[in-house]
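J.: Pasting the structures here.
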Structure I
Amino acid sequence: MQTPVVYVATSNAGKLREMEALFVAAPFVLASYPDYVSPAEGDASYAENAALKARALHAQLRAAGLPAYVLADDSGLEVGALDGRPGVLTAEYGGSDVPWSERRARLLAELAGVPPGEARSARFVCALHLIDDVGRELATYGAVEGEIA
């Protein structure tokens, strides 16, 4: 029996490696689709963005005649002292071409003078959206609470 392939809705090799590490014990393998065209994401919710990406890749795989098992995610960091920013727009924080090291520096600069404790509360949020070969959709959402050091 052949191991099922689940395509991840990303063109980012780093994202694919992260997902592979998370799903290392799963009964399927993850792969990227080289012709994936990512849709424009919104700023309303992680769940909506994950579903949008999954549905886009699912349609692209179907159009190519490929089995269409798809997994997509959207995630971000919400900081209390910044009224929940960067939030759904975390990937665009500071500009879409800005390296993560500069984004972290910008975030810490915005928090300069904010004392440790509740004011530096933060949470990492992630929504996952799975579509199977027959089009059934499953979604989940989670958050990890913490504090910006």
Structure II
Amino acid sequence: MHSFAWWPTLVVLAVATFTDLRSRRIPNWLVVPFMLAGLVVPAWLFGWHGFGQSMEGFGLGALVFGILSWVAGMGMGDVKLVAAIGAWVGPQQLLLAMVLTAMTGGLIALAVAIVGSFRGDAWKSRKIPYAPAIAIGTLISFFSR
């Protein structure tokens, strides 16, 4: 676990969750500076090794969530957010965070389907904001390592 990543990640996840719930968007003004800092700070603290870990985490997040975006219609804001988180935490913790995110997202989707079935619109297509699942999965990964 990269303890230096805790506070910036917590702040960005809180804002991303709020904006995704409110407007179904994760803004670039939030994610892009977080992403750039995630590539610079570990390099500054740990040299080339830190930069390599940041690039691996960034690449893993961009690849996995990029494929999900292409196949399943996930938004690009989610892709950029996970790639930025990967830049901060590295590939090992990001892998755990993505597994926890998938589990959380599945539970949220199940809850939305159950609530929808009570209202009679269970089979209607609806978009689910994914930043809350990303936030929960990532934050649990900080405590799991």
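J.: 32, 13, 8 is what came out when semi-axes √(5λ) of the Cα gyration tensor in Å, for residues 34-113 alone was calculated for one structure; which of I, II is it?
T.: Derived from I, not from the others.
J.: Output the label of whichever structure in I, II has the greatest value of relative contact order in percent (Cα under 8 Å, 6 or more apart).
T.: II
J.: Can you rank I, II by Kirkwood radius over Cα pairs in Å and just name the one with the largest value?
T.: Answer by largest value of Kirkwood radius over Cα pairs in Å: I.
J.: Here is a follow-up. Given a value of -8500 for helix-only ellipticity at 222 nm (-39500 (n - 2.57) for each DSSP H run of 4 or more, over all residues; to 500), calculated from one of I, II, which structure does it belong to?
T.: I
Every read-out reported here was derived from the displayed coordinates using simple, explicitly stated rules and does not represent laboratory data. A quick note: this is a predicted structure, and the numbers were derived from the prediction, not measured.
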